[in-house]
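Below you'll find the structures, each written out as structure tokens.
Coordinate-derived values only; no laboratory data. Please read all numbers here as calculations on a predicted model, not as lab measurements.
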Structure I
Amino acid sequence: MTDILAWLAAPIPADPAQDLLSLDRYLTALDQSLLDPARYHRILDLFYDRTHRLSQELRPRLCEAHLPLDRELRAMAASLIEAHGRVAAGYERVSKDAGDRLAHNKRRSPAVIAGRALRSLGEQYETNCMVATSTPPDLWRRAHTLARTAREHFEPASTVVPGVSLDAENGYKAMLALAATQPEGFAPAEIALASDYLAHFSAAVEFLSATPAEGDSTWYWVDTQRDMPPVPPGRRVPPRHGELLYCSFQRLARLLGEQIAALEAGMPPGNLRLPEHAAGHAGRCALKRLQSHWSSPPHRQHARRHNNYRAQVCIGLADLWHLLEHGEAPEGVQAGAPHATEWMVLNESPSGFAVMHVSGAVDGLVPGSAIALREAPEKPWSICVVRWMKSENPEHIELGLELVAPTARSVQLLFRNGDSSQRPTPGLLLPAIPALRDHPALLAPSGSYGARRFFIVSGDDHNTQVTQGRLLSLDLQTGSIELFQFEPDPYPI
């Protein structure tokens, strides 16, 4: 215990990898100790603080990372995920061992213990989402049980530790709300922004213990006896048995919508209790996507067909534009030219594909980025957007792709925004497709859209074509790309 306490009192080193190794070793020593419950609990609180501070140290590195993570960063993230789970298990042990004796200690009541355990599970889930790996087994069942414990011991008149039960409830709501965003579709920095937002506003999540009114499709259902996150009603019908809890994110979506409107009107993010980076273009894009997920529960429109064939993939809008603009370089020529990697198509539907990486270097993969896929070299490139990502280890990565066009043409864009110094923006011209959209569309880097009217330049030095367009709708906007429909400008200059 002397070594453990000395380590807990020491500052976190510059390289958190060493501290994570010590954390694992000392947590094992604590679990094997024969301390009395009260002393074990006091030392566990110190581990809780240390693990939380390590999360804050590692978080910026995860926010900047692309999948698949390198081995060192993945190992640190895995150690941190494991540590959060073990700290939560320690609080579950305290609650079980101490029993009714804790009910008379306001600072060590079951509600306080459940709140700390839930926060550890919440950080475990957040880190797990940032590295796009599978959810740890039994995480959701434990969270449901801890939330029920905190609710059963709620003491609104408590003055010693005000709001502890409410904190546990809000931590549980934050986990449910993060799961409802389908976090596998967000980049690590966007997941961190969502967690920061929910730390302040998760109380807006609504609970309902009774079955919602027939036809009301806004209430997710949660089977609190099973290891599963909230389920949207459009995906699966709730069972007729089990302990069901219903939750809605509509009020949270309305609140976020008002905050986004205030940000776009010039309100400083600090006045809205939002992080500073929420005011930037990427931050606002992420908030709008969160708001969309919370306001409209997802539902599957098409059945998937299982497949098992190889395909080529070109990653990134810039590489794809270069490929369509200049053609494919002969093998072994022009080392810096875009190249296709090999993937396996696992399943497909009219709206997209699920693919698994087979061979070739991949770089710059983030949810929301553009990607192109073709079954064979003689086939055209299908243009897609990465909807979700999974990566169980450095050699494994799976993608869910949303099909936005079966073909595309490289163009350059100039917006009529009065900026004479602007440079042409590379983009892709997508055809109108009755099943997807009524008008042609443009796929451009995020932040390109600067005015409703613009020029589309295509062709080469010998045959250049200029078209004037007018934006009709902004259909998709992520941190990497934006897709908007347009029509020929009826008032060209």
Structure II
Amino acid sequence: MKMTEGGPLPGVAAADHTTAAGGTTPRAEKGTRLGLPQAVALVVGNIVGTGIFLLPASLAAFGTVSILAFGIVTLGSLALAVVFGRLGRRIPASGGPYAYARDSFGEFPGFLNAWSFWITAWAGNAGIAVAWVGYVVYFAEAAFGLDWSGTGAQVVIGLIGLWIPALINLAGVTKMGAFQLITTVLKFAPLIFVAIVGLFFIQADNFGPFNATDGSWIGAVSVAAALVLFAYSGVESASIAAEKVKDPARNIGRASVYGTLACAALYMLGTVAVFGTVPHEKLVNSTAPFADAINAMFGGSAWGMVMAAFAIISGIGALNGWTLLVAEMPMAAARDGLFPKMFTRMRGGNVPWVGIVVGTVLTSITFVMAFAAENAFNTILLLATFTTVVPYLFSAAAQLFWLVTGERQVSRKGLGWNLTLAVAALLFTFWMIFGAGGDAVFQGTLMLLAGIPVYIWVKASRGEYGPKEITRTTGELR
């Protein structure tokens, strides 16, 4: 195996507009690219949505074993962040997991990754919206005495929350990046406050049992971990939007790792603080656990109202970032002829408007349908966890493939470390699929297989009807 120091292979991703898979992506126009701070904000903003503001209540149902799950998933997510950094350095082109799978394993696996992540993006946005609406309803009642708890009111609020980020994205990458940076800063401030100050108000009796389920603690930690992974989904954000990141070969990895580390510290401390300040019985049924935590610290409801306001800002910021990704993934696949061509249509030279509109429409439909499901938030989270893990698994496998075949040239010193991270990330993704549960895996697999007719349609529209064969009589291709 030939070893050289790190860096892309000769002729592979030599410029940020050339993919290793053979496709090309137009260079983003000057002044419309995200620097490292904005790229980190994209990662953090997409990881930290409203999900974390509601997640402690979902995790409380499993007991304090979920804190252990948080620790394990944090380590797995950091391994994935490093892997995405390595992959992004080799193929700094939009599409992220799609580009890696296509380059390593071919067109069809590449398509399945693009399809799976696309489902994750718009279905996950519906989950964010469900949690976001809960905080809007809480704030409206606490601040103005308005009762918006009815289903009709919540549906209207959620749809407004979904289409505001869509309009911001349609206005251009620069405006989207600025909005993402502002909302990221605003969302971090209150979470850090609760995560740090809350540690001084912890009472041991509030934590509840270690395993609050009827099953084994191993099963509980697996399911809790699957829920936690959704809170970390977004670690791949910089790689998905590589075309829009300045110096992607360098900044994708930095943004992925820095963003994940910041979120890991915030998540772990915040979860412990909420568990320790809100009684377990109350936390299990809470619709705004961080608001309840800050009220428990200082009394009254005013502080909770402030926290709810920041949660609303956080949700809009997360939806803003994920709306970009819901358009970037199909755009990258469409440029290579693996998604319908309409997803390549641009507005203003750099805004994939068809992907934004179609993705937001699908999110809106999923959001409305969620109100007919019992425990809609957890149902969407577990489904999105499965569809998230599929691209993660293929990305880890791609890194492992390049390392063991010699296609990914690294120094001898770094080979062992990179192999360890790739294997750890791969095993972690298998565990997350198990943790998502049978229902989520079944539903997710059906949605994944539903993409096959789309693949056939796209291939047929390109005039490709299967492998060419050489006839025995004439020796000609047919």
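Looking at relative contact order in percent (Cα under 8 Å, 6 or more apart) over structures I, II, structure II comes out largest.
In terms of mean projected area of the Cα convex hull in nm², for residues 416-463 alone, which of structures I, II is highest? Let's see the in-between values first.
On the way: I: 4.6; II: 5.1.
Evaluating mean projected area of the Cα convex hull in nm², for residues 416-463 alone on every structure, the highest lands on II.
When volume of the Cα convex hull per residue in Å³ is computed for each of I, II, the one that comes out at 193 is I.
Upon calculation of percent of Cα pairs over 13 Å apart, for residues 264-303 alone from the atomic coordinates, which of the structures I, II produces 48?
On the way: I: 61; II: 48.
Answer by label: II.
A value of -24000 for helix-only ellipticity at 222 nm (-39500 (n - 2.57) for each DSSP H run of 4 or more, over all residues; to 500), calculated from one of I, II, originates in structure II.
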